[in-house]
1. Taking -9000 as the value of helix-only ellipticity at 222 nm (-39500 (n - 2.57) for each DSSP H run of 4 or more, over all residues; to 500) derived from one of the structures shown (P, Q), identify that structure.
2. Computing relative contact order in percent (Cα under 8 Å, 6 or more apart) gives 25 for which of P, Q?
3. Which one of P, Q has FRET efficiency 1/(1 + (r/R0)^6) of positions 26 and 58 (r between Cβ atoms, R0 = 25 Å, to 0.05), as calculated from the coordinates, equal to 0.75?
4. Out of P, Q, choose the structure whose coordinates give distance in nm of label points 7 Å out along Cα→Cβ at positions 178 and 226 equal to 2.8 when calculated.
5. Where does the value 5, 23, 32, 23, 12, 5, 1 come from, among P, Q, when P(r) over Cα pairs in 5 Å bins from 0, in percent, for residues 170-217 alone is the thing being computed?
6. If mean count of other Cβ atoms within 10 Å over residues 290-297 is calculated from each of P, Q, which structure is the one that comes out at 18.0?
7. One of P, Q was used to compute log10 I(q)/I(0) by the Debye sum over Cα atoms at q = 0.09, 0.11, 0.14 Å⁻¹, and the result was -0.70, -0.93, -1.16. Which label is that?
8. Given 0.90 as the derived value for FRET efficiency 1/(1 + (r/R0)^6) of positions 90 and 338 (r between Cβ atoms, R0 = 41 Å, to 0.05), which of the supplied structures P, Q does it correspond to?
Structure P
Amino acid sequence: MKSKQSDERAPSVPEIARALEEGVEAGVFPGAAAAVFLRGKLIHASVIGDAQRLPARIPLSDDALFDLASVTKVVATTTATVALVARGAISLDESVARFWPEFARAGKRAVTVRHLLAHSSGLPAWKPVYLDVAADPGGEPLFAEERDPEKTARACRRGRAMVFEAIEATELEQPPGTKAVYTDLGFIALGRVIEEVTGQRLDAFVERDILPELRLESLMFRPLDRAPRKAPVIAATGVYRPNEPAPGQEQLVPAPPPDAVPRDRAGEVNDDNAFVMGGVAGHAGLFGTARDVAAWGNAVIEELAGAMRIAPPEVWERFCTLDSTPGTSRALGFDTPTPGASSAGRYIASSRAVGHLGFTGTSVWIDLRRQLSVALLTNRVHPTRANVAIREFRPRFHDTVIEAFGLEGVPE
């Protein structure tokens, strides 16, 4: 099985390409793309395997788009927040309710923007609001097999309203700032804050004000709404809507009925809450190539060195520094490696690094000491979410990257 180069100028390093091939052969994922920047240069890019297996096989193209899932949290939502903090439009310690007054319901007035970024707001990790949307007459058209554009647009507006109303009514599980609990709800709320501050929908602000500054042309929300691209291949994720339960959620959400027919849903955001919000949310919804995700990581390194396209280095430094919440491994928006148990592997975990994972099998890790950015994008949830082999693959893959370039030693 041969890997493809995503750009003639980008070498495909044999050890890294082979690691991806082994992942496909072992059934870790149907397909994958990886890109690596080191000291500002693209030093590896390759694509391997299939964009889709069901209902029909489609190979990945060199410039295939992947559903980035929660990598959206850092690439889109956190970067947008960095820009707004730099402009003085948002202060990290301002109450969320200042921008979104209804958020203060159910005892949430003390929650700040910083708490949302650090996952220390006290909000619960997750709620399947999409099930309520599916049962609501106004949201039901989203789940119809034959979708009418006007009805679907109205249903998306209804879905967004219902998700926001659910967050407004949600009580905190612990006082803000006392414990870090990774929560999609907090980043949905942060996306709403960005919209209130800018007067634009999140995707419009990110795609007009943020991504062009970094020259990241492939990154986008709602890819199915775009004009046909040169190679409009999008890596498939789930084949049912709503999705099957994720491992551990079997008692929380129903499985698809036995007679459910798998369908081509490539280009629809995999996350069901983001889906009912029209594919645009602070926690999920962004699509893109591995090269541009790695280029975004390289841009963070350049920003910290003074590039000043989005924000001054001191603002970025605040976001990349471990938060003060007791016991946390998180910075503001970013995750950091957990020594001995990190998806970033042995070497990056020992360095100063930030990054994030995505449920669909995506990740980006930025090693600030080595000036290294590594993007690994897969569609490991296609055709089933039950496949969790990515957990063991990720650290091995990142170790392979470090070893392939002789970067085991961490510079002082």
Structure Q
Amino acid sequence: MTASAHIVTVGAMPSAGADGAIVAAALGAAGVAVVSRVFVEDDEGALEGALGSDEALTVVLAGGGGSAGDIVRRVLARVTGTRLVLNERVLATLQERYRRLDRPLPRRAERLALLPQGATVWMTADGEAGWALESAQRVFAVLARDAGVQVMIEQHLTPFARAWASGRGAAVVRTLRTAGLSPADVEERLVDWLGREGEVAVSTIPADGEVWVRLRARASTPAEAARSLAKAETAIGTILGDDCYGRDGDTLELVVGRMLLERRLTLAVAESCTGGLLGHRLTNVPGSSAYFERGVLVYSNRSKEELLGVPDSVLRTHGAVSAPCAEAMARGVATLTSAPCALAVTGIAGPDGGTPTKPVGTVFVGLAVRGETLARRFHFAGDRAAVKWQSTQTALDMLRRSLRGQP
């Protein structure tokens, strides 16, 4: 048996890359394999059904101060056969927090100090208290979905999970991220690995216009699992080649930013149908000011002409959604900003505006790198948001592949 975990998020639907993903990464680093991640509404029956009954560690994420936190406390007390008792340490912390605000502690807030009897309290300087509860073969850890969750994970959850996993066998997980491939493409390449019995289990996961390859190694010790994982990762990485752009928490914007920094290059972008999403993704990376020069949002033909110098003849002959326009946009924003690298996106995100020759989902991406320009045509499926996201994915990947050949 190897150490495994469930992650249950209670309350509002989490966004991509939210607390659950951070917890999963931390557990994986501690040698605990996450076997399920589920979201439930703030409903007692739904939560109790999601907790399961096996011997895995269950991490529950819920808003500590709202009804979701109350539900978690009641349900875990019930399933472990304990009663809710007042925790003086948590109560003192709450009182001190309100004292700093120069306000008395509301009587209603005292319920936050009620925890199942036997719970171990986890405190940090900021944020709600977390806690752990062990009963027979069942182990639970409860974290508040707030700004302090990262510190709570580092200071408390990770060492707790590592200690709990000791002696249960180890599991190490690696996720290889690919771009520009379909699930069928990846499965065809990895046909000899998928479904194969052995020390490392391999699976494929379609995710937001990418395909991830998940490697899960199990062994009696973390060191043995890590060795098996490294061997499999090397072999699979060779098979995937340049289509594998990163691993685990890497994103295309993070990898592209790293490449620009290493080459001391700057980037400018010109966006039409993506409406600023490309610039948002790039600037969402800490430190991006070192390489992101400027973003220009040019939705109308007039703005394309006036700001980027797209020739009127291009717009009249080929239209705004065309390869010549995308190239001219990339060339124009590179000239405007003196940036050696530029990306441009123009297309039809839908749901209307398509034609028989240019249906909804038609997108052209222009790329300029050190004076060399090109444009490619793509057709993306899905709603408006999906088309916009896939357009930015493709633009970032085009730049990534181009930069690989740049010194």
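1. Numbers: P: -9000; Q: -11000.
That value comes from structure P.
2. Working: P: 25; Q: 11.
The correct label is P.
3. Values: P: 0.75; Q: 0.95.
Source structure for this number: P.
4. Working: P: 4.5; Q: 2.8.
Value 2.8 for distance in nm of label points 7 Å out along Cα→Cβ at positions 178 and 226 corresponds to Q out of P, Q.
5. Values: P: 5, 17, 19, 18, 15, 12, 9, 5, 1; Q: 5, 23, 32, 23, 12, 5, 1.
Source structure: Q.
6. Numbers: P: 26.2; Q: 18.0.
It was calculated from structure Q.
7. Values: P: -0.50, -0.77, -1.31; Q: -0.70, -0.93, -1.16.
Structure Q accounts for this read-out.
8. Numbers: P: 0.90; Q: 0.10.
It was calculated from structure P.
Each reported figure results from applying straightforward, stated rules to the coordinates on display, with no laboratory input. Only a predicted model underlies this, so the values are computations on that prediction, with no experimental measurement involved. Cβ atoms are built from the backbone, for glycine too; each structure is taken alone.
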